[in-house]
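Quick heads-up: structures coming right below.
No lab work stands behind these numbers, since they all come straight from the coordinates. Values in this document were obtained by computation on a predicted structure and should not be read as measured data. Cβ atoms are built from the backbone, for glycine too; each structure is taken alone.
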Structure I
Amino acid sequence: MARDPAPLARALARGCSRAALATSLGGAPYASLVLFAVDLDASPLLLLSELAQHSRNIGFDPRVSLLVDATEDHPDPLTGPRLSLLGQAQPTDDPRALARFVAHHPASAAYAGFADFHLYRVAVERGHLVAGFGRIDWIDGADFCFRADASTLAAAEPEILGHMNEDNAGAIQHYARDLLGRSGISWRMTGIDPEGIDLRREGETARLDFAAPVPTPILTVEAARTALVQLAEMARR
């Protein structure tokens, strides 16, 4: 059976916190570095100042490309995984999506409410995944995004994060240390989606995927909690 590259592409995007953003400057390519997060369905979220050149470019032409690079641990970066996402960036005033971005990038809380900063959601049209030597795939945007309805889980995400960080901080440390091999303490959970959770410790981020996505088509809070308990049991073993 042929492998499906879309889950690997989503995992790569979910595990990264910054990206190279390419926009059009009078028809010429313009690349810049941006902070990056994804929504529960893996749609990219960007918080950009309207004073930045890339924001001005998007105002004239919303077509963008994002290069998500996960090659930093590879002695030869060209053998490591990376993902190019092509689509259109559109401003959104969704407070839930903004809160999700800020949870992933706490420093952005200092300017997220400024009038000249706007949140953009990128509607992915295509993705180009290079997962290693000889592992190259084009992915349709409809296949890249997680297709099940995650609205119930999205609405409960702040409550789940608060509960885990305040009442189950020990479990989060076990996730980081025993399942991901990360050192240090004070890890916090910054996001949960149908396919896993996001962790952060100061400037360090980590991604932990569930053994299997939260059951679909109904992504319930109880199903997410069951997945978190399963991770805790794995950590103890």
Structure II
Amino acid sequence: MSDVPGDDPIDIASGPTVPDPTTCADALAVVRRYGVALPTHARALLDSGQGESVKPGDARLARCEARRRRRWRPRRGWPRQPACPCMHILGDSLEGEARDLDKALAAIALQVVRRGQPFTRPCVLPSGGETTVTVRGRGRGGRNVAFLLSLAIALGGCAGVYALAADTDGVDGAEEVAGAFAAPDTLARALALGIRPVDRLADNDGHGFFGALGDARVTGPTRTNVNDFRAILVL
């Protein structure tokens, strides 16, 4: 299991059983590009080349192999569920700024509602991946609630559209809150409580926003981590 978009073993971990084509010179190039101030011993290790990892073709890895994406098979006697015709996976490695991704997914949901394209209602639009958040405020939040709050604002209370966004390990950001749920009345309920959604988004206060509405999702530790999960339901 991995929470790394693309599931490439070299990106998941730097263990001794996975060949690494990158070099100390590559790392130093990144250091120079971004002006990273390295500890003296770390810089010395890169400069000397003694920190090189095991490279592809190394004889020590001859018996190592990567096993990826094993299919789940039901036990004997368990019914096989047919694929849901209303489920349209948008991708399992969506990345980028959370506030930008929401606009793209909101646009797809609104197109479904208004034009019946590219899918017809009812449908579910799940997606996975790891977004990022540029923190500018002082609120409490994580990337999933930032995405969801921004999505709710972009949808503007569109009837029939519901959404869930959560971290699969049960912790979104730095709090024991997995994520949250949004509905067509999310914005109206917030305004009725004197909460301005755009202000909370600007303050990076997604947890505070959804917590005040009672729409936060607290699962506790799930003891696994396989990317963030998002699902948009269009009825």
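Numbers for the structure displayed
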item	result
Which of I, II yields 2.8 [distance in nm of label points 7 Å out along Cα→Cβ at positions 8 and 40, calculated]	I
Parent structure of the calculated result 1.9, given that distance in nm of label points 7 Å out along Cα→Cβ at positions 64 and 128 is the read-out and I, II the choices	I
Among I, II, structure where relative contact order in percent (Cα under 8 Å, 6 or more apart) as derived comes to 17	I
Structure with the greatest value (metric distance in nm of label points 7 Å out along Cα→Cβ at positions 16 and 200, set I, II)	II
Structures I, II, by mean count of other Cβ atoms within 10 Å over residues 56-63: label with the highest value	I
Label whose coordinates, when Rg and Dmax of the Cα atoms in Å is calculated, return 17.7, 57 (choices I, II)	I
Value 17.4, calculated as mean count of other Cβ atoms within 10 Å over residues 104-111, assigned to which of I, II	II
